[in-house]
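Asker: Read through the structures below before going on.
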Structure 1
Amino acid sequence: MNDRFKSNLRIFIIFGILFELMNVFYNPYAMKFLERIGGNEFHFSLINSTKGIIMIFTALPAAFIINKIADKQKVTANVVLVMATIIFSMFFIPILPNDYQVISFIVIMTVLMIPISIYNISYQNITAEIFPLRRARVLSKRSIYTIIFTTAVTITSGLVFRYFAQDNSEYILIYRIFYAMAFVFGLLAFFVFKKINYKPVKTEEPIKFKGSFKKVFKNKRYTKFVLSSTIFHFGWQMGWPLFSIYTIKTLGADEFWLAIISVGSAIVMLFALRVWPRLIEKYGNEKIVYICTLGMAMTPILYVISKSLLVLAIFSSLSGIFTSGTITVLFSDMLEVVPEKNRIIYVGYYNVLTNITLAISPLVGHYFYEMKGIIYALIITSIFRLFGGIAFMIRERSERKYKLKEESALP
């Protein structure tokens, strides 16, 4: 490793820690906060779907705009600052009239998706530029450090809720303090990211919007990955509100138990993240991605058989093995299949498709929940995730046959 790589890796990790600490002060307890201000099961599903709807309409325009901007570091840093400011606006929700608190929270979380959508595309692209090699190990190392710090903060926040809050007003006060702290960490992340040694890469002949869809999806390798990932994301995202409903409404988890469940999963992921990059380098993205996604199909079933919060905490932690692998390998796989030229446009189309599933699948999950109950909905979610894993398996075998055919044709 040269000095520049080491320096960038160190700053990249520090930024990751600060950015995730910003998230950990608002995101893990978002659904519980929504419940405390009067939200119900429908609001849980609605808030996930509205996120997807907003990101559908922002991802692709953001990709084309950012593709024309040379200094993507500045864009990414500024977007982080905007995210922190919007999160801080939740500090003021409890002082609004009761009738407006739930809708205000949903609106803020929805608006937050605009900078998050831009950030995802810009961050993915700039990561590929800064670390053209050994990405899986870089992403894994970042995740390991962030998990250590976020786990410590999550444990502390859970204990704060347990021992310093007696009634709903005291819980709400703690949430407001946390939103202020999230803003502080977001501000620090903004300044740290600007310190990365980044040389802007000028895009030669940037792709135009007209005809871009046809041009992007002519890439068969990219198309196979996107199709498989879209199928999987439908089942993956379907479970998000259902898990919250089961944990909070069915088993009655408070903030302390939400922290325990989050920490248990994080600890397992911490150890798993040391293994997955090696397996990815040894066997390749295509094989590991179907193993991980098939493993994630078991998570909803583990929820179904969890009849207490303690059992759920254990099973949810075990599911972190495949979750960590999926997160790592999907990012690594996506960056591998997109060409360097106009990379951000390919990333943009991928984000649009996965956000279309995010707009639809939570409401589909809620439909099954309303029709037959939470257990039935979780089982259906498991089946959809299984389809996604099978799609990745078919893709891997198709690619393997194609490579063997190419090798046999060589003189």
Structure 2
Amino acid sequence: MKRHFGIFGGRYVPELLIPALEELENEYKLAKNDPRFKREFKYHLNSFAGRPTPLTLADNLTKKLGGAKIYLKNEGLNHTGAHKITHCIGHALMAKRMGKGRIIAETGAGQHGLASAAVAARFGLSCTVYMGETDIIRQRPNVFWMKSLGAEVVPVRNGNKTLKDAVNAAIRDWIENVDNSYYLLGSVVGPHPYPTMTRDFQSVVGKEARKQILKEEKKLPDIVTACIGGGSNAMGIFSGFINKDTVELVGVEAGGTDSTIGKHSSRITGGSIGVVEGYKSIFLQDKDGQLQKTHSIAAGLDYAGLGPEIAYLHSKNRIRIKKASDAEALNAFKMLSRYEGIFPALESAHAIAYAIKKAPRIGKDKIIIANISGRGDKDLFIIASAFKDKNFGSFLKDESERREYHE
């Protein structure tokens, strides 16, 4: 198992964690060739997560735009509402296999934390989720559901109080409790072997999408696009097409509000190579290597680092990386909702924004697959505020007052 993707990746961690990572790597090498492990993984994907997810032709949106056909790989129809449940099942099975009774996770948008809490409940494990205080406020519904599933949600109040700070807190916990705890990392980031493991577990998305589009169109798509925070949903779907040079792979970062430092999360346009959180990749950092503040309306994209394999594939021109602004993501959310009856997560709306922009510029004989990494239920409060829905605000105020009166 390769530890690096070109110059990216690797394992840059405190010496105390080296034995744990080597144990994980060696156990995973055995597991991925173990027929029983593979059967268990597939069984839980089908019976618990609800896979395979559908590939849906966005017929109305396609007609509205007047260009390429747009297909949607709807990962939001997974149990817990996103692609995250897929690799969480794989990692939970690894935790059980290794005799670890506790899961540690970090989360930004809350979807990884929710999926971690769900698999912990499913497999009889305890679960601690670290979440930045800023993200707790803006993703409150997922916090409620994580706690309902029995997870302990720990607010992280230092730094930017977002995803990178949650990652640091989770790693500190793991260092202190490495003997009995399994770190269930939320994306294709971190020290080796995590980027490879999570990509392998998520590759089921790409395999499904490839099989589905060949059945529908009898040919491969021209473009596959996905949003990129750390990159788990992107590497998942890209893996099904990466060996076909005729398929263009486009990752979409968070352009935020503008190009000013602290107002976006675009690593490619504003980042540089560094070593952070145990791996080498491209980060938004200053000249001293300190991470810069980031911003995205989508909490899952509000992250300063890029998965090392994505950084490598971009350096080799196999993946093109674009960006979509907050405003473009909100417009994409509105268009997909109105024309297709699908509420995408704000993260996924960035990929939809690219598809909306690209489709009219290419021929009607072309095909775009856009990965909907999750559904938008979790973003209710952000969306209502962004669209200035006064009725929703009044409802929340009235409901709060009613409850206070009855109590």
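Taken together, the values in this text are just the output of simple stated rules run on the coordinates, not laboratory data. Every value quoted in this text rests on a predicted model; they were computed, and no experiment measured them. Cβ atoms are built from the backbone, for glycine too; each structure is taken alone.
Asker: With helix-only ellipticity at 222 nm (-39500 (n - 2.57) for each DSSP H run of 4 or more, over all residues; to 500) coming out at -13500, pick the structure among 1, 2 it was computed from.
Answerer: Details: 1: -28000; 2: -13500.
The correct label is 2.
Asker: So, one more: Here distance in nm of label points 7 Å out along Cα→Cβ at positions 318 and 390 was calculated and came to 2.4; which of the structures 1, 2 was it taken from? Numbers along the way, then the final one.
Answerer: Numbers: 1: 2.4; 2: 5.4.
Comparing all candidates, it corresponds to 1.
Asker: One of 1, 2 was used to compute FRET efficiency 1/(1 + (r/R0)^6) of positions 150 and 270 (r between Cβ atoms, R0 = 25 Å, to 0.05), and the answer was 0.05. Which one was it?
Answerer: Working: 1: 1.00; 2: 0.05.
The correct label is 2.
Asker: Match the computed value 20.2, 63 of Rg and Dmax of the Cα atoms in Å to one of the structures 1, 2, and report its label. Present the calculation step by step, with values, prior to reporting the outcome.
Answerer: Details: 1: 21.1, 76; 2: 20.2, 63.
Matching structure: 2.
Asker: Right, here's the next one. Please state which of the structures 1, 2 yields 49, 35, 23 when Cα extents along the principal axes in Å, for residues 14-165 alone is computed from it. Before the final figure, lay out the partial values.
Answerer: Working: 1: 49, 35, 23; 2: 57, 43, 30.
Corresponding structure: 1.
Asker: Still on this model: For which of the structures 1, 2 does the calculation of relative contact order in percent (Cα under 8 Å, 6 or more apart) return 20? Before the final figure, lay out the partial values.
Answerer: Details: 1: 29; 2: 20.
Only structure 2 yields this read-out.
Asker: Out of 1, 2, which has the highest value for mean count of other Cβ atoms within 10 Å over residues 174-181? Provide the component values of the computation, followed by the final result.
Answerer: Numbers: 1: 18.0; 2: 14.6.
If we compare mean count of other Cβ atoms within 10 Å over residues 174-181 over 1, 2, the biggest value is for 1.
Asker: Then there is this: Quick check for you: by FRET efficiency 1/(1 + (r/R0)^6) of positions 214 and 310 (r between Cβ atoms, R0 = 35 Å, to 0.05), which of 1, 2 is greatest?
Answerer: Details: 1: 0.05; 2: 0.90.
Checked 1, 2; max of FRET efficiency 1/(1 + (r/R0)^6) of positions 214 and 310 (r between Cβ atoms, R0 = 35 Å, to 0.05) sits with 2.
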